[in-house]
Structure I
């Protein structure tokens, strides 16, 4: 096997050109085999195999730097840097991460996980290189999807001022930027990047601006050149910004990519290399269903079907169903997502009400302010975004929605510990950053029926609201406990005395199990479903202090700025001396791994909560 010859970075340079196709095939077979067991990002990695090979043949790692946008397509990069054995523990606790990690390898030069950051990070590395008087190569690899994020254009605008080399590779798997015009484009690229051409262009320009009136002549020449070039050369958008454009090039032709990378290295200044690839390349199910194989659970290689299909509805499914009903009943309800129609469950709404569905691309900031405009115009927008991505739009939530008290509903999917994607994707900060904003109402449902009720409440409420709900199977317990949703009011589920557990959202299920164990020990235990983070049900909290020795708050959010902290602040203000335990996630980043294992490690699982309560109760 050719792949077995790759033991460390730069070993690919020892592989003869005749064996490159064999290596590409072996890499694809390896990824399909391993990801079918562990799960992970498959389609994006299969599409970037030859591109990654070319980058590694071109670069000298780790001296040269490759910044992967998002980083979900870096599996081949990990293979080519000697991490083949790590794929057995891919995305498992203590195992290899599914994204680039600087602590994992010196060949991972920058941690990534969210979209549209690679050009900014790469530009920073370029300026650091130049300031230190070094000359290594910096390459940022960004997908066409990530170019829908505004941050990428902020970085391109800034990069256009560069006078030193910076290579940006656009990995385009949908031909969404421009169309390949064939031989003319390749011919012009070869001319424009030849040493003689670049030297002549620089010499002519520098001499012209030295003579009286020469600068005007130079500008007219440049304008005329651009007019002709725009008729035959794609990528004029980038050229007009001052960024040299090369391509499109076949992203599955290693030799062709190498050639254009060498051309790009000759350019003084920023250069964008446009590479066309096919997502899921080499595995028919992934080619046919690229969205499903973007991030996949373990699957059967022969059929492409999940090996452990989900038989029960998850919270995203419940949200999807309720949105359909709301869309039918109220023509002012509109739905907004940031390139996640499938992931957030809005695909059905899009199909049923296309005029009231808006996918803004990977642009969370724009999504929120766009929603604010819709609300100001009399609509009832529901913005569905994952918790870890919503934090990118904090200013827009505060400035554009909440200051104006606009009726925008934030449906926050993947709130809490999400597992295998790791610290960049854990949704454990939304309570903290949202609760700092005046005027927003924050809710969390205990089960699938309460999610439905909260969503209906939110779209009829005259002000900004947020509903956070976890990834995975929707809890269908406590069906008989369905008190109407009232602003800022919690729900008493079991009322006793001695110990009171006030649980928020997903933690109600855990707290219910903890209560049963306490009862077996002869300890009376009250269970309250908090429902609201903001406004806090102060009346309920005060009532609990009167006949309970110990109050325990439970949440799936970091401690700082969380629900428990808000309860403690309130009790301190009231001068209460009741004993309080706040169960929350420590103020730290949570690594990747199985959700149940992670919850145990961070102390919010059933056993940990039970032990904390028993220890505190024994001291009373």
Structure II
């Protein structure tokens, strides 16, 4: 037996609290003891950089009866190992078991670590005591035994519950379908930047990647070596002593890719590769079982020197002659996968009003303070086509407020904004109109038209074309106040069912002028007062606006959200008035509907 490891002051305090907790017969801890073992210490050091291990014996007779497919615990007690790192209490203790009976249970990582904190940064606090920790651990066991954990919501559950990635490796973006109806296939990885690779169909440019349709979950992870990966694949479909067969069943359609077959395919791919190239593969691991199971994707590679070694073995022995013992130590480097397949992901804005902009065709008149920001928000919301109109040019002073950068100075606003919008999404179509919308032009065919010009001629052009419109887009006229850019206005109407924009704006003006509570919003219809103009040069100059990019972005965001909320409605007419919290007005939001 080795000597007890030295303890930090925080570890000593935690151990004392734990011992006191275990001394109370009402608590479920039968014993707590620091483990004095070189092997255990090496394990703690390898995982957490140093620390101590405390063996707890838990009284399982105090747990409720097992329900459904809940965790099977030992009849009288379970031993768990609490690993307290040297950096404790900056991070919480970690809990491991010295067996694999819990493999397959949701929130058991790589078969041995209990995930008792889903988000340690939020759920653990450095002031927590051993009693707080024990409450959390016991709650985990109670929920696991009574089948409260849902494997569908356990992050990375089918691949051991951990993210497979290595610092410095590129991210692989997956947006295309991945074959899952046969054990092996090939696709391509196209280099987008030094930090990003895109998965592409076979036949397109890029490095070859071997696609492996794994037959079942790999609850102990995929390993860091080729030997570890093959052993993980070899365990699939074997009897599960923990009783979680329902989660381990192979797909009924795909035959398990035997590790030897995987090595043969990998060897053939290595033989086709060029010198100095890594060897790529992508694993599709089912998240459930049966036909149609979704697949969690892991993308790994053998580094170039490992690929050279495998290629040499193929040259000497042939792909059929490769044995696992010859290549077991080859390292596997895992890449972060940006999973963007529609069947596997859900947009983070899917429950907000801007969801109605998904797939929309939007026209933006004016690419200035509001128009530039609103156009970006519309693209990020998922619009499929955006058209921008503006004849102006970008000058340096605009960078304070508008969505442009230094390299845009001197460019047409519409062209500079279109370049930025194009960079936001690969699937967006941006059309540039380097002119203003003027009299005689028809209302463009679209789902939504946003007039952000604050220009009477644009409003007049829309009104003149109103009665001749052959379709009925939602027309939104937006504005902000000159003095502070903390107030916002959007007037909404549709051709065929609502008044033209000028008529709708006149109705809003009358309502505001007749209501004392709305007096601050009267600035939208009066001439600039002294001090509200900002003359950028001596002499005559068109009055421009005050306010920061932070103000404009907030107002633009609020107006975009309000507009999107009306997009699905076939008939709408009225005006939204909004004020930012620091604007100093009691009316933060008012809707003036037109009958």
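Only the coordinates and a few stated rules stand behind these numbers; no lab work does. Bear in mind that the values here come from a model prediction, so they are computed numbers and not experimental data. Cβ atoms are built from the backbone, for glycine too; each structure is taken alone.
Observations on the model:
- Which entry (I, II) yields the derived value -8000 for helix-only ellipticity at 222 nm (-39500 (n - 2.57) for each DSSP H run of 4 or more, over all residues; to 500): II
- When distance in nm of label points 7 Å out along Cα→Cβ at positions 25 and 217 is computed for each of I, II, the one that comes out at 5.9 is I.
- A value of 32.3 for mean projected area of the Cα convex hull in nm², calculated from one of I, II, originates in structure I.
- Parent structure of the calculated result 2.8, given that distance in nm of label points 7 Å out along Cα→Cβ at positions 401 and 425 is the read-out and I, II the choices: II
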